[in-house]
Every structure is written in structure tokens, then in C-alpha cells.
Structure 1
Amino acid sequence: MRILVVEDEHKIAEALKRGLEAEGYQAVTAASGEEGFFCLSSEPFDLLLLDLMLPGRDGLEILTTLRAKGFTLPVLVLTGRDTVEDRVLGLDSGADDYLVKPFAFPELLARIRLLLRRGRQETDKPLNLADLALNPANHQALRNDQPLELTSREFELLEYLLKHQGHVVSREMLAHDVWKVRERSTPLDNVIDVNIARLRRKVDGPYPLKLIRTIRGVGFMASAEDEHAAPQ
């Protein structure tokens, strides 16, 4: 699971990053709302930890803009503001939860787990890309209404790519989130490449529109847009 921490106080941001990584999460920090927007636009994340007191635009403005742009990832607001009015305003602006500083790290972890569980329940809904349909509930994948015979690992890979469609997925992300391996190694890279190749043959082989793409030197992407494709 990848968590973006938008926090301008360097010591707090680094402490959160270390603590989250010790719990097995991948954590990325951003020191401003603009930097956070860039991260969210260029990489997939599963949850956002957002400080309200930020330089430039404050966290509420950033949160409102995120929701207006269609970002649906869970947002946990971190703030020193402790009035009922502040909490209501934060939730009305699109926050999923609200935690007042200073807070106990175990409580933060508990709230993160709750939000991620909610997110997983929501992502059990069917996923679609062009004529490809995947239903996590019954473990079925169809291309052009024809069932795909996928192994459990291939199904997990395809589900992960579709959840992050339009974004590049790195081998490191696949190692961490699909294979559940915290330290990537070259042999695992080879295993990932073999599984991607098999998945591509099953999903794309007979069809002119290719949906699983290799982005050279970076990773892989599920996309129906030809301009995203790297030369094969």
C-alpha cells in the first residue's frame, strides 16, 4: 500500500515516513500542496495524509480541489485545529477522517487500516478498460465478452494494473503490493517480467488494441491510449 504524506514540517514528515515504512507501507513525502498534486498526478497512491497548515494554499483548499478533479483516494487530515467547526469543515471539504495533533502513532495506524479496508471494499467493484472487464467478486476476467483463463497471480497482476490504469506501475510496486516482498531483487524482476509476458499474451494476443504496455526503463501500464505505448 502506498501512502502520500503532505506535511511541510520536515521532522514530522520524516518521522511519519519511517514509522509507516516500519509497518510495511510505502511512504512518499511532499512538503507543499503543489508537490502533493504533482505526486498524485504522476503516481498511484492508496491513501493521502494531508496536513492543513501548509505554505501557499492551505490543506482545505487543496482537498477541495482534489475532490473537484475527481480524486477518490481516502484522505486522512492531520491538523492542530481542534474545534468542532474545523472538523466539520474538513469533513465537508472531502476528508474521510480527521486526526488532531499531537496524536499517538498507534491511533494513526488504526485509522489508516480502517480507511484502507473501506477502500478495498469499494474496489471490489468490477473494473473495465475498453473491451476488458474484470470482476474481483467472482474472480472472472473477460476480453470482448470471452473469458480469460488466468492463474491466481495473473489475475492479481491484471487487477492491480486496472486499479492503476493510466499510471505507470513499477516493478518495485508490483514486488511490494502483489508479491508482498519488501526488498526487490533482480531474480524477482525476472519473475515479474515473465508473468507480465504471459498475462499480455492472454489479454492482448488475439486483439489489435493492446491494453498492457511496457514503458521502457520504468515499468508497465494498463491503457487503451496508443500514445502511451512505448516501442516494442
Structure 2
Amino acid sequence: MKETEAIIERVQRINSKYQHLELAIDSSLARVKPGQSILARLTESYDPYLRQQWWPVGVGSGKMIVERPGTERFEPGQIISVIGLVGQPFLFRRTLRNVLLVAYDAMPTPLLMTIPWLLGNNISVTLVLIGAATQYNTQHLPPEVEIVHGDEDINWPNQVMTVGWADQVFAVVARDDEGVRFAKLLERFKERRADVPSNYLFGVFQPTMTCAAGACHACMLQMREGLNLICTDGPAFDLTQVILK
């Protein structure tokens, strides 16, 4: 991981609340894989002190596309100070047919880079939006993705079938209390399946990143076998192995 610069080449509004930034990047960032992110700063000063975590949704030919809220203002030609790559890629099983992506009271942005890779490998994808996530407009996503809307009580149509059909699940929740929400999600999956096996249901954690290099230990996560660091070992963790509060 190193500090580098990226240049905003294009700004495109994709729906009523979000925009895509097309960044010109160097070779160190071009290796990004689903699950990895970057830390960005728009100014040369240290105000704000902490960088923003940006999630790529696409990459190719020296370009990276990141998704940002539409309320933020960007201009082509802006130079972005970037630290990356942060975290480890998502670990997919070797034999996959169906993947379930779940956004619970959070926008699905950290999960979206998985979609082109999965579809390109003939793996079917269902995206479930629960609670506040139902406000996310999905018209820009590939038509091959099945979109399902649920409610704030973690219910959605054909839930038993959807949970049983999935070979792997990756979920993101609101950042204000990830432990509680992931615990509720895990409990719902236990209710819908006879067994929740290991390496099946992954939570994608999004703490505030301080150093992103494992030096400050601010993002420690308590696992059954000990402590892990979200910035270096994550962001995706098997929820059956996380000690959730």
C-alpha cells in the first residue's frame, strides 16, 4: 500500500442520489479487486484529518470508477491524493453458481464491484435491499442482476428459497452499529436454514479508517480465534466466526 495520485476525468450522475467518478490511476491501483477500497483526500491540507474511504465499482485500462454521494461536488481535472489498496479481496468459493448480496440499512456500494466479475463468470447474482437500502436506485446496474426489496424487519419475498439457493452471501449494514445489525442478519439466516456453514455468510465491515495499515489497531475485530484487523485482514469476515455484540 502506498500514497499516490489519481485524476478525476469524468463525473457522471447515475441516479438521484449518487454519482460515478472516473479516475485515471497508476498501476498500483489498477490491481484492485472486489472487496478492496482506497482512502482519498481532496485537499493538500490535513482538514479533515482522516481520509474518506472510497469504494471502487469498476476498473480497467488505467481507469477506476468510484461511487460517491451526489451531494459531494467534484470537477474533471481535480487531483486526488490516494492511499491504497486497503484490505483483502473477497474470498469466493471455487465452485459458485449463485451469490446473494445484501444491503441492510446501508447503500450497496461496497458490494457492487463484485457484480461484473460474477456475471462474467456465469454466476447468477441477486441483490437484496433492506430497510433504508430500498432508497437506492438500481437502474444503472446490469439487467442480469435480480433486485429484491425487503423491509426494515429483514424480510423479503421468497426468503427461504433465496437463502437456500445462495452458495455465498456478502452483506453490508449501516455503520452506526454494525455488530447489532450483523447479529440480527445472522440470526435471520439461522432461522431460514437448517445450518449456516462456515465461509457462507460474510459481513463487510466499514469502520472509520485511521491508518489503514494495521499500525493503530483502531479497527480490531474480535473473532473466535482471536483479534483481527479490519483494515488489513478484512473487510469481509465470516459472521459465524465473529463475536458480535
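Computed from the coordinates by the stated procedures, all read-outs in this text should not be read as laboratory data. Just so we're clear, the structure is a prediction, and the values are computed from it rather than from any experiment. Cβ atoms are built from the backbone, for glycine too; each structure is taken alone.
If you rank structures 1, 2 by relative contact order in percent (Cα under 8 Å, 6 or more apart), which sits at the top with the largest value?
Comparing 1, 2 by relative contact order in percent (Cα under 8 Å, 6 or more apart), the maximum is at 2.
Comparing Rg/Rh (Cα atoms, Kirkwood Rh), for residues 80-143 alone across structures 1, 2, which is largest?
1
Among the shown structures 1, 2, from which was the value 0.8 of distance in nm of label points 7 Å out along Cα→Cβ at positions 128 and 224 calculated?
Values: 1: 0.8; 2: 2.2.
This value belongs to structure 1.
Work out the source of 35, 18, 17 here, i.e. which of 1, 2 gives that when semi-axes √(5λ) of the Cα gyration tensor in Å is computed.
Structure of origin is 1.
Tell me which structure, out of 1, 2, gives 4.0 once distance in nm of label points 7 Å out along Cα→Cβ at positions 176 and 208 is calculated.
1
For which of the structures 1, 2 does the calculation of helix-only ellipticity at 222 nm (-39500 (n - 2.57) for each DSSP H run of 4 or more, over all residues; to 500) return -4000?
On the way: 1: -13000; 2: -4000.
Working through the options, I get structure 2.
From which structure (1, 2) was distance in nm of label points 7 Å out along Cα→Cβ at positions 136 and 160 calculated, if the value obtained is 1.3?
Working through the options, I get structure 1.
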